[in-house]
1. Taking distance in nm of label points 7 Å out along Cα→Cβ at positions 142 and 158 for each of I, II, which is largest?
2. Using distance in nm of label points 7 Å out along Cα→Cβ at positions 86 and 190, single out the structure from I, II with the greatest value.
3. Consider the structures I, II: one of them gives 3.5 for distance in nm of label points 7 Å out along Cα→Cβ at positions 54 and 174 as calculated from the coordinates. Say which.
4. Please compute mean count of other Cβ atoms within 10 Å over residues 78-85 for structures I, II and give me the label with the greatest value.
5. For structures I, II, which has the highest computed value of relative contact order in percent (Cα under 8 Å, 6 or more apart)?
6. Percent of Cα pairs over 24 Å apart was computed and gave 36; which structure, I, II, did it come from?
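A short reminder: the numbers here are calculations on the coordinates, not readings from a lab. Treat the numbers as computed from the prediction; the structure is a model and nothing was measured. Cβ atoms are built from the backbone, for glycine too; each structure is taken alone.
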Structure I
Amino acid sequence: MALVGAPLPSCAAGGGAARPQPGTQGWVTLPLPAGGQLNLLVVRPRGPARGVVVAFPWGAGDAGLLAGLVETYWDEAAPAAGYAVVGVEIYGPGLRESAPVVVPALLEWIEQHLAEAAGEIILTGASAGGIGVFHAALAMPERVAAILAMPGRYSGDASLEALAGVPVLLMVGEHDQRWVTGSESTAERLRAAGAQVTLDVVPGQGHVLRVPERMLLGWLEDARE
């Protein structure tokens, strides 16, 4: 399912009531309570969703980068297995400040439009999104079923104890040394907080990980058991 040619948010239907039809993908514009808006790229499975993968993009987090992230990792295997994918157009590190506004609005949309899966939320992000994923998780710890950062790290001051028991996969390329160091320190903090952490240093790879979608799906399925 190619997403690069999908309509950008400026072409999307406005309002939180809009959503793509089952088995399709499309943009949704979600108004925020304090003003502004949040653009979502939603991929729906053909039947009822059994979980929601919330994805935060790499880099500056713009629409094109979000579409690239979803197309690379989440547009085929996960929807085919019954997962809805909700990509969020946002700069991940900015969630340190914006999560208290963004996360409740995002959860409200999921509860309205993917209610059958609202209790099974998997957070994922790459690079900048892999930083933002932890800020988002700490804003909704009771709703997080699993976290997949590829790569990701957390260097904030807040305790991670709210994530105790949550399965977390930290994937990082072995040649991406700065992120290997950050992933290792994050893994240590998460383990100390009681999270179920797997640190996977992928041989021969750098910052942008090349991994099959089915490998990511396999980890999600194992984490849900």
Structure II
Amino acid sequence: MKDALKSSFYCDYQHPIIKEVAAILKSGDEDPVVVANRSFYFVRDKLLFGFDLFKRKASETLRCGFGACWNKTLLLIALLRCNQIPASFGSVPLKRTFIKPAIGAWHWLANNPYNHCLVHVYLNDRWIILDAVLDQITYDTLFRPAGVEWEIDWNGEDDVRLYTESAVGPPVMYSDIDTTLNNKVGNTELPRFMAVMGNRFMNRLLWRKTGCRPNGCITDHNLGSESLLVLNKKDLNKL
């Protein structure tokens, strides 16, 4: 359980912006289920689904306001651990067609199977799987019309599993986040320069479909500002 609470190079929850947001999400409530629920919806909907590099710190993802499954999984883990809620990095092997509703024929570029990332959180004496990768707009615009049988909401008790029709194996849990991300969770990635350019191209296509653009959640300039604090406290009523 100690591994599920520690900070690391990528899971940098000691960073001021992670600590600031984690404190807002806790907002005086000691119930870990409530805090985990707020954290889940914050990561799910305040950060757009979009493609980024594997080697991103949680604080960097929070700054830019979007992320892929590995980015949003890492950020959710960092926020949970910062509030002393045990959480671990996990993945599940999927047929690469799982991402077709989002990127169309470009899904053929993904390795097959693809190790999709998700969170294992320890609540009420058991591990629960949470998948916060798809924001509500992306889900409603691209995946719900495709007739998927899964939802993206969490009731505070059961697993949140996306892409269940594409699973080709069981979920697994990793003890070392940094090694896992350095190994790209067993997936392939283009060289950095090409990956950056490819991600920008894919994100333009994706966000054109959803009509969304990431705003960038937090920067050092607005860290701790009254406007940021009020905005997020108001948001707690929606989480």
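1. On the way: I: 1.5; II: 2.6.
Biggest value here belongs to II.
2. Details: I: 2.1; II: 4.1.
By distance in nm of label points 7 Å out along Cα→Cβ at positions 86 and 190, the leading structure of I, II is II.
3. Numbers: I: 3.5; II: 0.7.
Computed on structure I.
4. Details: I: 21.1; II: 23.8.
Evaluating mean count of other Cβ atoms within 10 Å over residues 78-85 on every structure, the highest lands on II.
5. Values: I: 16; II: 27.
Largest one: structure II.
6. Working: I: 36; II: 40.
Considering all the candidates, the number was obtained from I.
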